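Each reported figure results from applying straightforward, stated rules to the coordinates on display, with no laboratory input. Just so it is clear, the structure is predicted and the values come from calculations on it, not from any experiment. Cβ atoms are built from the backbone, for glycine too; each structure is taken alone.
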Structure 1
Amino acid sequence: MLRDIFCNHSPDVLGSLYFRLGVNLVPESKHPIDIGGVRRICIFATSGIGNLIMLTPMIRSLRSGIPDARISVAVSPNGAKDVIEGSDLVDEVVVLDSKRKLKEIRDDWPDLTIAATHRGFMRAKRAFRTGAMYRLGFRYDHEDKLDTGFLFTHAVPLDESKHEVEQGLDLIRSLGLPAIRRLYMHIEDEDRAAAGKILQDAGVQEGDLLVGIHAGLGPDDPKGRCWPMDRFARLGDILIGDYGAKLFMVGDPADASVANGIDSIMQNKPIILAGKATLRQTAAVIEKCQLFISNDSGPMHIAAAVGTPVIGIFGPTNSVRYRPYGENCFVVKTDLPCSPCHNPHSPEIKCQSLDCLKAINVDMVMEAAAPRLR
């Protein structure tokens, strides 16, 4: 009981002392983490599907380097659990859909907690509230809040010039574990069977050219990452009409209206999967594609994880940090002086014009796509 009260309420008190008065009552440990004593690890990965995929090299490295440890990953209730749940990488995935779940993590007494996402004080508070002996996270300044990771026992400087995969590996570099730089997306045999049925129902035959597209939520998406719908439509018509591709428009139910809108202005008709397949079934379809073209989104990172050649269309977000990671991964972007303007500490894009995306024409994307279609 006393432990619960202390872990729940002291982070806000300590935060007020630190941010308002500059008083830090949680000194950082001067001793390295003893991985020989780490038996339970909890990783907070409470961002999007793509962010979790970019953390899988870090999780792979922990699993390989500390094989006897029990690894739990805490995720947001946004479907990200399907990236790793049921895989050999983790022992448990906890969906943080209530305060009770954090108490369950604390009751498990983790030895090491890692705040793997980095949007301020909330991540540090969650790590502290687990009561773990070792708490790993990023040290960085944000707006008027200095060193938002002061509640960690071992804080790592955040290098925002690096890709998120490398940032994740930076977090555990001090543990001395061999780094594994391979993305992961969990797909079960039943998901591949379902994908096979989807392809069969779409009339796909042996030797057909399969291309996937994720157009996202469209131009009104507050994240501001979406290439104009009419350009996706023109691109789709070229892929189908000139290359004979079977074109799949993927996405979740929220993406369906945009996929259908693009379909309505195309001369050649794509196959609409948005809202009609689970995340893992979608991943299994992407795995079968010869090429995948996408805005900066979760499906873009799924394509990179399953080894499908992928082209990411980037505007306000930072392609150095969020580009698809690995071989056969490509980026189309413009070099406007204002781009990238996205603040990674905020989910929304403030720019209203999105000139960086409008400056990308269909020919630019086809120039990147054509060599992958032969």
Structure 2
Amino acid sequence: MTKKKIAVFTGGGDCPGLNNAIKQIVTSAKDNYEVEGITEGWEGAVQMALKKNPEIISIYAPQLNETEVRRIDREGGTMLMSSRANPFKYENKLDNIHDADVSEEVFKFLNERYHAVIAIGGEDTLGAAGKLAKKGLRIIGVPKTIDKDLCGTQFTLGFDSALNVGAYELSKLRSSAGSHGMVYFVEIMGRRAGHLTYHAGVASHVHFMTIPEVETDMDRLFQLIDERRLKEKYPGYHRDGRRYTIVAVAEGTSLKGIGEVVKSRRLDPHSNPVLGKVAEFLVKEYTARTGDENARDQALRYLPRSGEPSSRDRTLGQYAGLKALELIANEQFGRMVTLGLEGTGDIPLMDVVGKIRVLDAQKCFDAQNYKPILNDLYFHEREIPK
């Protein structure tokens, strides 16, 4: 009997844990399905749908087997590569295509070629998947993002690995900051959700943190830093009593009177601004307002999402892959795998469209002192419109 054909792809930013899910899908599906990988996420799907050229399809849809995926679970990133392409707002300068809605072509091509498609991605990739599922595409979503801003799921692939790296790098900076009595503003990815900055800051005991969920008053933050900096004198501190300070800064931090700091006004294919350089801006303002030139910025940028996966992400990848195949076997299409403290589950993909999951700052953050509030719950979160 001919096996049905399914496909798997990864979209958006890479992170550890993706290869673990891919391997689990391929190895567990081998007796029931033929598996292809779609390379470069929605970009590969669009290219195949628009050109329908056998040579193009062979490039973007390689067959996957146990030999191909044998070693990938030890590596970060994604063997299938990725992109931020959006079939509802597609742009390709080489093909002279700008802001085109090619979702109907993608929908028809994927449903004709595959029994089902598994999309591993964040709120942008799965947002597009949800809208295509509404058209009738047989698709399953698997949650991944270091930002942890996907609605409906407690955990996402990549977050734990990024958290471990973020906490490690913040802790590592203490030796340099302490040796010179410096103030370090350390920028961490996360877009408009503060999960990564918050939990990395908690784990590494940073002195202060800024998160997107709470507007930052620079005058108040700098006052707190100055009060700490000259509060006490201990042997081993600088002769003037200067104490070092580490401030974890979420890239989506909104500054009072200014708003978000953006690297570029250009929007990505999913209409997101390019955030960044807020730590650099804070250093300049801190120096100008306090006269203290012993301040530096450090952007972790892509470090947290690079490298091999943590034990949790290795495990979550496996369980997510198994759950995706279960949903396909039961023909429960248009759903996203959820990963929680009590195991895997699933929700409609449309439930993740047009909104994000952020920190419930009223319950977990001291907005006057820029410090976390620790209580009986590890996660205090809420959903807001995107």
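Quick notes
- Between structures 1, 2, the calculation of FRET efficiency 1/(1 + (r/R0)^6) of positions 64 and 296 (r between Cβ atoms, R0 = 35 Å, to 0.05) yields its largest number for 1.
- Of the structures 1, 2, the one that 15 was derived from, the read-out being relative contact order in percent (Cα under 8 Å, 6 or more apart): 1
- In this comparison of 1, 2, the computed figure 1.05 for Rg/Rh (Cα atoms, Kirkwood Rh), for residues 192-255 alone is attributed to 2.
- Structure with the greatest value (metric FRET efficiency 1/(1 + (r/R0)^6) of positions 80 and 360 (r between Cβ atoms, R0 = 25 Å, to 0.05), set 1, 2): 1
- Entry that produces 0.85 once FRET efficiency 1/(1 + (r/R0)^6) of positions 104 and 280 (r between Cβ atoms, R0 = 35 Å, to 0.05) is calculated, selected from 1, 2: 1
- When distance in nm of label points 7 Å out along Cα→Cβ at positions 112 and 248 is calculated for each of the structures 1, 2, the largest result comes from 2.
- Read-out Rg and Dmax of the Cα atoms in Å, for residues 136-311 alone, computed value 17.5, 70, structure in 1, 2: 2
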